[in-house]
Structure P
Amino acid sequence: MNVAEKTLNLNVALEFSKTPGPRFQTEGKFSGEEFREGILRKRLDEALKEGSVLHIDLDGGYGYATSFLEEAFGGLAREYESDQILKTLSFKSDEEPYLIEDIRGYIRKARSG
């Protein structure tokens, strides 16, 4: 990341839920679909418009279902170019570091598969 770039921050536990839920809104509260449509897409659009990096902090919650992460982040890749998303988003996950590469994989696979 270039030092001159502006960074926008998104803390999932503080701004969405400490208990992220299932894939779809019809399956329960705090779904990946709800996160993407209610928060993530708007923040990504803001970052893209400003030429900023959107730094997403995944720490502070009680874990993430694979279906939540795939729907939230893979869902973005079904709407935007994967490379554009990967360049714009950065992640922090000290509690579960493997989530970062998992999410990047969901973004890559959403366009190819």
Structure Q
Amino acid sequence: MKNLRNSVQLIGNLGMNPEVKTLESGSTVAKFSIATSDRYKNKKGEQMEDTTWHNLVAWGKTAEIAEKYLQKGAQVAVEGKLTNRSYEAKDGTKRYVTEILVNEILMLGAKE
């Protein structure tokens, strides 16, 4: 319980292959997304499913692992922290982004 202040743990499926870049500084960054689903029964007793997409960012060795081993559709468990940032779009509007900065990745499911 040493770091519960801003800790996120998710299990989901990759929506795309990681997009990996090496920056001028030599740092490696990977961006990808996972979907998590919540299943429940509504008032009519019908089975319902809500899917939420989460944007993830990994740096350094974690990014290199993501590039090498993760593929669209794979099930993964991730641990990290929630981050928020903003930027100005080309049309001048301010955009806000919420991402999970990934510390650890655990590949789940069958080995391909």
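Computed quantities for the displayed model
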read-out: Read-out FRET efficiency 1/(1 + (r/R0)^6) of positions 8 and 40 (r between Cβ atoms, R0 = 25 Å, to 0.05), computed value 0.70, structure in P, Q; value: Q
read-out: Mean projected area of the Cα convex hull in nm² - structure with the largest value, from P, Q; value: Q
read-out: Origin of the value 1.9, where distance in nm of label points 7 Å out along Cα→Cβ at positions 16 and 104 was derived from one of P, Q; value: P
read-out: Value 3.7, calculated as distance in nm of label points 7 Å out along Cα→Cβ at positions 64 and 96, assigned to which of P, Q; value: Q
read-out: Parent structure of the calculated result 21, 13, 11, given that semi-axes √(5λ) of the Cα gyration tensor in Å, for residues 24-87 alone is the read-out and P, Q the choices; value: P
read-out: Entry that produces -10000 once helix-only ellipticity at 222 nm (-39500 (n - 2.57) for each DSSP H run of 4 or more, over all residues; to 500) is calculated, selected from P, Q; value: P
read-out: Highest-scoring label, criterion being distance in nm of label points 7 Å out along Cα→Cβ at positions 32 and 80, among P, Q; value: P
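Values quoted throughout were computed directly from the atomic coordinates according to the rules given, and no laboratory measurement underlies them. Here the structure is a predicted model, which means the values were calculated and not measured. Cβ atoms are built from the backbone, for glycine too; each structure is taken alone.
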